[in-house]
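In what follows, structures are represented as structure tokens.
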Structure P
Amino acid sequence: MLKQRIITAAWLAPLVLVGLFGLEGGAFALFTALIVLLGTWEWTNLAGITQTVQRAQSVAVVAVLMLIMWLMGAATAIWPLWLAAAGWLLNLFWVARYPAAGEQWQASVRRLAMGLWVLLPCWVGFNVLRESGMAWLLFVLLLVWCADIGAYFVGRAWGKRKLAPHVSPGKSWEGVYGGLATTALLAIVFAVGLSLDMAGSLTLILVTAIVTLTSVLGDLLESMLKRHRNIKDSSQLLPGHGGVLDRIDSLTAAIPLFALFYLEVLVPVLAQGQAL
């Protein structure tokens, strides 16, 4: 298993890095759309759709929606990000109330609808951040990775209080605190590297904390859906790593929310700092 994980990572990591940071404009939108569409295929299974034709139809619908959004200029619009923010508040309620509130989302059509506000805004968020340049896209990717690393090591060493025992028994509050500490350090490093003023630095740290917590929710949401379906991985598309959703579950929450904060909070604060 370890050998297979290494082999998969050896070809996957360079491909993803080239796609995310070597492409721009329409090519970048297409690359990220392919990732999201692969995630959509896996989401149909999480939604309880098992027939190949029906799953393919669902993916086709999302692809058409992406094309329409691109042609309308909505691939970098702010309203899908607000949709994501509202959707993730609802997801938080369902995760926190699992399994008691399960009847509210367990119907296949509702899980498919859930996928729309999870996956489409993630694609939009990717485009928004790439359009801003590479720095902030790199930041949010590092944020998610640092949050995972901090949570893993702190949780293993000191984790006692369960975060969501009915959803993911292995996660602890101590792990969350470890992730917050790690991403706060990342935010400080970026603030120094970008020469942000005090207001900009504090804003970045606060936004980082909120997005870090949201990234944990993204992981928990997929865990909840997999638990309901009684499956371990979203698919076997990436040998040794599970499926695409298993790799981007935290990003589906973090990317659109950070893009929203970037447009609505960081840009105005940083612009004010430069004006001064």
Structure Q
Amino acid sequence: MAVDAADMAEIRSALTRLRRTTGLPVAFGGLMETGRRRVRISALSGTATAALSSLAVTSGNGLGGKAVELTRPCAVTDYSASRRISHEYDLPVAAEGLRSVLAVPVVVRRRVRGVLYGALRTAQPLGDRTLRAAVAAARDVEQALVLRDEAGELLAAARPEPAHDPAGPAAWEQVREAHTALRALAPRIADPALRDELLRACGLLAAGSGPAREARPAPREVDVLACVAAGATNAAAARRLGVRPETVKSYLRSAMRKLGARTRGEAVVMARRAGWLP
């Protein structure tokens, strides 16, 4: 079954971080299959065989299935001998020579999207530090998937329907809200292709709202103007954009100078006339 390539890239990156931060020699993981309560193991790091590759782990079964079912991290000191899990996957686990194993679910909006595993080839307790590092790796994936989901939703909302007339005030307000949200979200997106798509969408939303000026704005100047247009203070804009309030002031002054505006409100009006904002 096909999986999202960008989501799998996040899983692979997390496995690398997990091994680096915990010192565990083996890490593997995968995403939940669409419409099914099972994880397909599609990423391996540090394995010596292909025994775990493409393994389908059903919710409730084995260690990873238990983590999915309970939506919390689970660990065993000796996989094959543990009485805390079922043993449907003992053969591939034994073939890879794994003993101590942990499994951490990746949970986005209360839904399990994948599982990260870390393992030793010896039977010894996995300490709290190791478990915390594994959970942190899973949280990084969760944050990345949330950002991708939000970006996809904003892009869908920003694309006008064929029969939609954006001329009405309410419709324009929705376009402006989507533009502001997209501009604030774009710098947080690690995937360059998705980030570029977001910025192209921003350009399309602003296109046609006025003639382009010769003086072109810097991307962050548009970000700040979009926040100001939405009624944000400098402090609120700074929190949304992840910069300092002084930085917001600097970008705003630069944009106002290019626009020839004397006040914040005038800058927003002139930016819309110039085609910088929708």
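Please treat every number below as a calculation from the coordinates, not as lab data. Since this is a predicted model, take the numbers as computed values, not measurements. Cβ atoms are built from the backbone, for glycine too; each structure is taken alone.
Quick one: Cα extents along the principal axes in Å came out at 73, 43, 28 when computed from one of P, Q, so which one is it? It was calculated from structure Q.
A value of 24 was derived for relative contact order in percent (Cα under 8 Å, 6 or more apart); which structure in P, Q was it taken from? Spell out each step's value before the answer.
Working: P: 24; Q: 13.
The read-out comes from structure P.
Of structures P, Q, which gives 2.3 when distance in nm of label points 7 Å out along Cα→Cβ at positions 139 and 187 is computed from the coordinates? Walk me through the intermediate numbers first.
Working: P: 1.0; Q: 2.3.
Source structure: Q.
One of P, Q was used to compute helix-only ellipticity at 222 nm (-39500 (n - 2.57) for each DSSP H run of 4 or more, over all residues; to 500), and the result was -26500. Which label is that? The structure behind it is P. Of structures P, Q, the largest value of distance in nm of label points 7 Å out along Cα→Cβ at positions 19 and 235 belongs to Q.
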